[in-house]
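The data blocks that follow each hold one structure.
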Structure 1
Amino acid sequence: MNQFVQSRAARWLALLLFAAMWFSTLGYRKVITPDEGRYAEIAREMVVSGDWLTPRLNGIKYFEKPALQYWATAASYSVLGQNEFAARLWTGLTGFAAVLFAFFVSRKLWGERVGLTAAMVLGSCTWWMANGHFNSLDMGVSAFMSIAMGAFMLAQRDAASKTENRNYMLLCWAAMGLAVLSKGLIGIVLPGAVLVLYSLINLDARLWLKLHIGKGLLLLLLITAPWFVAVSQANSEFAYFFFIHEHFQRFLTTEHHRTGAWWYFVPYLLAGLMPWLSVLPQALRQGWAKSAGEHFQPNRFLLIWAVFIFVFFSRSDSKLPSYILPIFPALAMLSAQVLTRLSSRALRWHLGWLALPGMATLVAAPMVARLSSEKTPQIYNAAFAGWLIPAGIVLLATALISFWLANKGRNCLAIAVTAGGALLGLQLPMLGHESYAHTNSAYYLAQDMQKQITPQTTLYAIGYYDQSLPFYLKRTLQFVEYTDEFAMGQKSEPDKFMTLDAFTAHWNKEPQPMAVVSKDIYQQLQQRGLPMRVAVSDPRRTVIVKP
């Protein structure tokens, strides 16, 4: 173990640098549609209305997910204001906390060096980093599930005392409760299924006697039941919609139109593991190999966790790229054990291969700059390509420096440089995505609209809805001929839906109406002879007002 790892001051400095790199960019980009706008707006409406029980999106009941992240973001708004940093703070905090917990668990199980390496691997892993800087619910649930996973392993390890077993199992149950309150029943179903598979594959029934099921279930219910009971009492439609429609129908049917081939998640797994992809085969073998002299096999548990969750979502008829996020902490812990055992000669190639994506990024930059389409003009692609050049340079330089360090036998420093360089290099394209804010966010559109909105203005969204628009306008819109994910809420509150004929009548009698439409809808309104003029327009949307 070299001097870099032995220095406590260096480790604290590394933690501070990691925290600065992780949190400093959270507020840089505008909130984009759909996910970021959706979850930013639900929390904003909680703050404005004072109703923290019934989630609403654009003023309509929205029961697709539980309320934990909405509460956290609403609390963030209350302290920091309604801005992009506050909107993403919960995902940033939970992703960061999971990295620290991966260090804690790995150090307990395999020593200081593996713990530090596990944290570096997970913290710089492309998919973990990307989702930690994107406002969706998947990072929160994945972080709590990974905490449950780690706490379970610490509770069941052979060296755990009875007190440790109890305390870590209670932490495991609490983390599962927070996972359920983050995104639903997967927070307990997936860990439970992994437990069953592990006990069957390893023929280990004894661990069932050390789960503290009674106390654990009570703790889980204390965390989850109050909100579920209260929201069900206040909204009779909640229970069926949330538990049946949003869980069983989502997994078993194509109703949500998120289908994909059996290999759908493979590209996300391979790209998401950068810069540590080359270690994956050895990490999987590490997971299957039995640890001599140990009854509980933590590596096999990690492998079953990763494989089962990957297969589970691959078999689902509802797929989104971030669904496999919970497997990355497990893979990071397995990869860390491999990396710390590699010789300098082998390690240099595992780190040096990052030069390939670095060079590929540099080659791709001019090609991206020339792309153009009706919805995304070339000027935005050219601006984004400008970020790819420094990203490619950082990745290429990181690969060369890490290769040189490993070649000199400074393995720990080489791994740290790879982690830091990858975190910086892979964040640059995310920052560059701000180049598309004019089309993927409603920020600039809302700025122009605000100049023409008066207290008498009624806002409409006709056959089209940008999820980030209410967040930036700081007010909701009346839907016209638009349902999508709002079917349940509009059925419960029919006034939240308006036909085109009813809208026309309102438009003609109101003094200052304003409507947001797509280009196609604008042409339909022209054919109907609606009196209107274009107030604001961008490549994807048109805002009309009454002349």
Structure 2
Amino acid sequence: MTDETIHNFIQEIIDTDLANGKHQAIQTRFPPEPNGYLHIGHAKSICLNFGLAAQFGGKCNLRFDDTNPEKEEETYMHAIKEDISWLGYQWDALCFASDYFETLYQLAVQLIEAGLAYVDNQTTEAIRLGRGSLTEPGAESPYRERSVDENLAHFKKMRDGEYADGDAVLRAKIDMQSPNMNMRDPVIYRVRRAHHFRTGNHWCIYPLYDFTHGLSDMIEGVTHSLCTLEFEDHRPLYDWFIRVLNTPCQPRQIEFARLQLEYTVLSKRRLIQLVEKGHVDGWDDPRMPTIAGMRRRGVPPQVIRDFCHKIGITKKDATIEMEFFDGLLRDTLNSHAPRRMAVINPITVTLINYPEETVENLTIANHPQNAEMGTRQIPFSKHLYIEREDFKETANNKFKRLVLGGEVRLRGAYVIRCEQIIFDEKTGEPIELLCHYDSDTLGKNPADGRKVKGVIHWVSKPHAIDACVIEYDRLFTEPNPMKSEHFTDVINANSKRIIDTAKLEPALADAPIGLTYQFERIGYFTYDAEKLNGQRRFNQTISLREGG
């Protein structure tokens, strides 16, 4: 898998660093927390980090930031690895922040020995109040001037489990007057008695993100640490740890604008709410902006990579219109998705002049513009299904499908004329159409020169496969759900529609899981591994056209 060359301000920085000899090789990393599934916003960072490493012949690590055991699970770790591999990338090393717990502890000890860290026994609330505000300076902790020996002893007591959760923290000793709140003696270690999915109960103290992240970069030899803009105010702290610990590797943090996409929420905390409150059917629900959800919906990985490449990398926040993503998706599927026929809302057609026992195998192209995709055989018989919406008892001249007394061509087959309607005795609804077929119109126009403009799809009734088709709409009714009082207030109640009446052509019996097809004249659908109501399940990827 190769992507287009990346051109952006980060690439220019790397070019300069290599040209002036600052680095001989490039090392990046993708550092997810294993506390949820990845979403389309993470894909932007994945494509950037792995893409730049490949472009410059460098390396990119996958490093799990697993420092918060209360929210992390092994299940999430496996899902993240699967997503990255599915997108087409392979990490050079699989790393975990927990691999560095002992090293990080020793680095914290170095800070204490240098007089740059202290153990604070204030309550969490007192520490919060003492940090001040954007307009008021912070207040120094009464424990700030403890001696080095006292701090070393108290930090060891924290590690040995002699403090209860919340009774002590380790803080970096920087500047309580700093205009940057992140520099006001930030907490870098806290006591947490929680089982860690990798280290078990070995540790009862855990480092915080700002301390762990930059030093993990240093340990791994990362040259360019790429973060989204919310970490820009954290960069001075990132640099401070690297500088005062005089680390041999001096990674550089560079920030870029995060991805914002219409009709979605890309906050892991809010995505968790959607899952836990039952608004969706799990992390891989096709309505979710998670990579797993998009994969289950049938979005090809190349579409996500192309999308991330085309929106670019900048320092300016911008919201991307959903139509842009949908356009890329439709263009790709139009070129690559094989065609099949499926009738979603069927009505029976009986060809009264077609032999009862006869079955013809008609040859139809798998893709009308791509002969390399080959052909398939479709059975044609006396009894067929067509879409109920493709028939009207009476209609105006704009309706180009089947009407009573009118003709239409069946896709890849014959011209038929509707002669009679059979109605349900109870409901009065049409349930069967009695039609004549013109035996001389297979693959050609009527011999007498009459024009038949309409073409509809069909499925042979005795050969049809029963299936459930799920049509999806956007999960939210508003482009920016966060503008409402609560984002769940604008969840689209009609975002999922289950149709259990679908009849599919028999070629779909062997559909591979995850392969996306164009159901002719309907939309794009993907075969799902999970059955619904005991039947095959096809998830709608996208409609044929915008608004469809």
Structure 3
Amino acid sequence: MSKGSDLLVAALENEGVDTIFGIPGEENLDVVESLRKSSIRLVLTRHEQAAAFMAATYGRLTGRPGVCLATLGPGALNFTTGAAYAHLGAMPMIMLTGQKGVMSNRQAQFQIVDIVNTMRPLTKLARQIVSPAMIPTVVREAFRVAMDGRPGPVHLELPEDIAAMPCEPVPVVPLHPLNRPVAAAAALDHAADLLRQAQRPLIMLGAAASRPDSSEALSAFVRRSGIPFFTTQMGKGAVSGSSDLYMGTAALSERDYVHEAIDQADVIVSIGHDICEKPPFMMRAGGPTVIHVGYQPAGVEQVYFPQAEIVGDIGASLALLADRIEGRLPQAQALLPLREGILAHLTESAEQNGFVPQRLVADVRKVMPDDGILSLDNGMYKIWFARQYRTHVANTLLLDNALATMGAGLPAAMMAAMLYPQRRVMAICGDGGFMMNSQELETAVRLKLNLVVLVLNDHAYGMIRWKQAVDGFSDYGMTFGNPDFELYAQAFGCQGHDIKDIGDFVPTLEAAFQAGGVHVVSVPVDYSENERVLVKELAAAFPRREVVPA
């Protein structure tokens, strides 16, 4: 005789789940026992939020839903930021939470929160399971929904009495492939006509271009079309930055050097843009014609309203579009002469002394091989890395420009280190974001991960402090004290390093990677360059425009 939790775990095994992240509670104990007897590994984290970030990153990097587990009430509510992270970032994820019994409950309303309704606006689907017999079909549907169309999170609530309820075995639902349609021929013909007439075409690679199975098809389209391309922050790395057609990354929303090309383009092929990501250009009346290429139709916003759409599987649809335009775009590279000047501005100060962002970016690039993975938390440094760090392999710069939550950088890096143990992985966090989930250092040590955590130390919520200054407000309410990060790391069983001379930075990083294990490297960061470069320099370069921070 089986029970509900056995059916749940069997259904998860059927989906190929090998790891679940989370913190169980009393209401999950039957599930925990079923997991103990299964092939699935339970990875205990120190906070449910970190478990959700890890599961979402699993989905981001593999294309298959990551799974996380929490109890009812407070545990489940700690999933909400991770749910929004996956929802806005289009990362497939399954959240499993417990609940008091639905048939009878002797604890009244103790710890009970309506989690299903709480999760509905943060997920693609949220359901309570009220019968063991429905578990296999509900789980199959949850995984299908999480992966179909625009990926995202799904929430399933399993009450403790349903988990413990004896039942006859119920067969799992066989998996079937998800075959996406390709764009209609008429839409491809229309887009091809627009491109053949274009005088200054440009390609933009957005968030959905970075899906794990897209890179080869995108690279082929760029090569066959011959059109220069730029990326959004979340599209960075979708096609190698070493390409001779790479024009840069739109780390600021507008009025940066890459916008010289964007502003001059008359046709922009927008591949994988998701309106949850801050748009890198402002569409306007009389502006460029935009061709939206996506798995789904474009969401229309005040700053994004494409005039043509190619909807369907991105890779297959772009191959058909390339068939129509290859060798037939005489003006394909009209904007390419701008490339040298745009990229020169991003490298000219990389070797200067001191802990300025440009130097830190350049030094990190020196120790990271092409397939090394950086996971950025959210802070001022994210703009500098998005702007200046050149990527060569897809999904090697993980950042979040959709929810843009703090605290995700370390858990995301831990997930990358688990998936790719032979590759160098570095988390880059501001001191503010690092302290939001720094307890997961213990989890990383327990998992015996090889991971370098770089903490940029300015004793402030630096991005908001900069925006405060740019907007003319007084410097107030953004600064704090920090622990000794070297000793803090050691308390968790990590190796700690406190860098005081920029000349020691690269050797310390290299030695940490060579040694293996978890290393926390603390460096000061001089954000005075924000004012010099991102305000004064750009204001001088674009004198008739107001510089707008990202």
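Bear in mind these aren't lab numbers, they're just calculated from the coordinates by the rules spelled out. Being a predicted model, the structure only gives us computed values, none of them experimental. Cβ atoms are built from the backbone, for glycine too; each structure is taken alone.
From which structure (1, 2, 3) was helix-only ellipticity at 222 nm (-39500 (n - 2.57) for each DSSP H run of 4 or more, over all residues; to 500) calculated, if the value obtained is -20000? Checking each candidate, the match is 1. Match the computed value 32, 28, 15 of semi-axes √(5λ) of the Cα gyration tensor in Å, for residues 119-374 alone to one of the structures 1, 2, 3, and report its label. The correct label is 1.
When FRET efficiency 1/(1 + (r/R0)^6) of positions 23 and 463 (r between Cβ atoms, R0 = 35 Å, to 0.05) is computed for each of 1, 2, 3, the one that comes out at 0.35 is 1.
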